[in-house]
Structure I
Amino acid sequence: MTQPLRLVFAGTPQFAVPSLQACLRSGAQVVAAYTQPDRPAGRGQKLAASPVKSAALAANVPVEQPETLRDARERERLRAYAPDLIVVVAYGLILPKSVLTIGRLGCWNVHASLLPRWRGAAPIQRAILAGDTETGVGLMQMEAGLDTGPLLLEKRTPIAPDDSGGTLHDRLAALGADALANGLARALRGEVLVATPQSADGMTYAHKLDKAEARLDWNDSAAALARKVRAFDPWPVAEAEIRGERVRIWAAEAVAVDAQAAPGSLVATHHCDAIDIATGDGVLRIRELQRDGGRRMQARDWLNARRDKVVHDA
């Protein structure tokens, strides 16, 4: 009788949970889930389990949380699970070269971009910031380089004009799980997936997000600022000053008009339903924002509370 495919899953954030669930549904035997150690979270900074840990425990999958896999004892512990395959999805720890060859099928990785574009930590947000109109996921055979491995499968999706970092994250998480499920189904049938080397052209690197990037510079174009607002929702959220008040901006759109005003000027309140701010090129029309220490609100609610900010519409 053929033995089931033994699989170790390695992932940490919510993005990885649909892929873990795909592994559990695949017919493979998920013998362990590796995830980062519990970290302080929330206002109370209490230790919190990662989404992958919570999902694994709910499915009665043993959980391992090493600080590093560079420790020889941790690598031997992993080897003792005798995996045929290790699936890695946003794990957050570097896998030493010796780990990549533990299983007979090596390590597969689900990455949220159309490689080689946007290798690295923040491919979803970087694609929006750059104005890309398409993205996707790649199921990659891992090698020692960062996101350099050959592709086993790829799925594409358009980036809609109203996509935020959050909506695109959720769609790509589901798409990545679909690609992984496809790959696992083929492997379980005994098929050898053909690995296609990545193109030598078009490589870009998706640097990790920094909160300082969320600060809007009104000298930038309205189109670039609107992309920032979308990309940084739900984290770290775009920030700016409107007539001296610091606010977080959750929803905005670019309007291609000449405001004939200095960048950063409040030029119209658009019948009290939106706030128009002059930029280096065009107008940023803000529809949802948040006062410092307050809650998210529609622009009309902010304006109702700050009647001194209302100006006559152009």
Structure II
Amino acid sequence: MRYTLKQLQVFLAVAKHRNVSIAASELALSQSAASTSLKELESRFDVDLFDRIGKRLQLNERGSLLKPKAEALMDQAEGIERALMGAEQVGRIKVGATLSIGNYLAVEIIAAFIDTHPEAEVSLQVANTETIAARVQDFSLDIGLIEGELQAPDLEIQHWRDDELAVFCPPGHPLANKAKLSDAELMAADWIVREKGSGTRQAFERAMSGILSALHLRLELQHTEGIKRAVEAGLGIGCLSKITLQDAFQRGKLLPLAVPHRDWTRKLYFVLHRQKYVSDGVRSWMDHCRRLSAGSWASKQ
């Protein structure tokens, strides 16, 4: 074999930090050793993997093509190392979640996962669907839990569980005592909704097909708690996942509105990179999420 795992490790660290000195520090190597390792890898195959701009290194086209393959190989190598050491096959998992999932489900999921796999190291990033997908695509995350649908050739989308949106208002709102809302009432209302690029916004727009352009979207906010507070303040009615509204409904601070002629159902998904090796840890995480979705907290909705 004409390359070593250490050379690939250095290559990936440099690709991450765009700086040999920082990459060397992360790998506990001298700058000279890291630089030599990278130069040997390039010279052995007579290729340049980076464009050198001053002290910064930017992956070029060849380096960008190599990166996902190197990531996959290093993940497999780490799995082999853990197996040889007799360790559990979980290790470190970088998880991304959209806001509804990250803020209302992820902590319980992580707690139960670590209880089962105490050696696991789980990091969590929370953002909207577009951002989580982008981070999976650039290998910053191992897996994403998302609400929105995607069309990206590099990404694999797998169904995780079902979900449902709810339309809601504060007590005392003129629509609060309505048995069900008509399209005319939906079009006459002021709406507080999620921002473009979020899965909740996608599902809302799909549910409002045919009348979407006639709706008065008074505010577009990134955070679900901000939307709930705006609705509580009487600025309009909202639409969010039932996952995010359970507590407010139970305490009577917000009230669900019936709109049975519109389809509020949607699906939640796992998103993975097609070229990234799916480690035993990620597989365990997915199995864990599916078990929980079929268990007690899924029944709370």
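So distance in nm of label points 7 Å out along Cα→Cβ at positions 119 and 215, computed for just one structure, reads 3.1; which one of I, II is that?
Details: I: 3.1; II: 4.8.
Traced to structure I.
For which of I, II does Rg and Dmax of the Cα atoms in Å, calculated from the coordinates, equal 22.9, 79? Could the numbers behind the result be given before it?
Details: I: 22.9, 79; II: 23.6, 75.
Corresponding structure: I.
If relative contact order in percent (Cα under 8 Å, 6 or more apart) is calculated from each of I, II, which structure is the one that comes out at 13? Kindly include the intermediate steps, with their values, before the conclusion.
On the way: I: 13; II: 21.
So the calculation was done on I.
Quick one: distance in nm of label points 7 Å out along Cα→Cβ at positions 135 and 175 came out at 0.8 when computed from one of I, II, so which one is it? Before the final figure, lay out the partial values.
Working: I: 0.8; II: 3.3.
It was calculated from structure I.
Comparing structures I, II by distance in nm of label points 7 Å out along Cα→Cβ at positions 143 and 159, which one has the largest value? List each step's numbers first, then the result.
Values: I: 2.7; II: 1.8.
If we compare distance in nm of label points 7 Å out along Cα→Cβ at positions 143 and 159 over I, II, the biggest value is for I.
Have a look at I, II and say which one yields 3.7 for distance in nm of label points 7 Å out along Cα→Cβ at positions 63 and 223, as calculated. Intermediate values should be presented prior to the final figure.
Working: I: 4.6; II: 3.7.
The read-out was computed on structure II.
Thinking of I, II, which structure, once Cα extents along the principal axes in Å, for residues 39-150 alone is computed, gives back 44, 43, 26? Spell out each step's value before the answer.
Working: I: 44, 43, 26; II: 49, 38, 26.
Of the options listed, only I reproduces it.
Can you spot which of I, II the value 21.6 was calculated from, given it is mean count of other Cβ atoms within 10 Å over residues 127-134? All intermediate terms of the calculation are to be shown ahead of the outcome.
Working: I: 16.8; II: 21.6.
Value 21.6 for mean count of other Cβ atoms within 10 Å over residues 127-134 corresponds to II out of I, II.
If helix-only ellipticity at 222 nm (-39500 (n - 2.57) for each DSSP H run of 4 or more, over all residues; to 500) comes out at -7000 when worked out from the coordinates, which of I, II was used? Don't jump to the answer; show the numbers that get you there.
Working: I: -7000; II: -13000.
Only one of I, II returns -7000 for helix-only ellipticity at 222 nm (-39500 (n - 2.57) for each DSSP H run of 4 or more, over all residues; to 500), namely I.
Every number here is computed from the coordinates shown, using simple stated rules; none is lab data. Note that the coordinates shown come from a computational prediction; the quantities given were computed from them, not determined experimentally. Cβ atoms are built from the backbone, for glycine too; each structure is taken alone.
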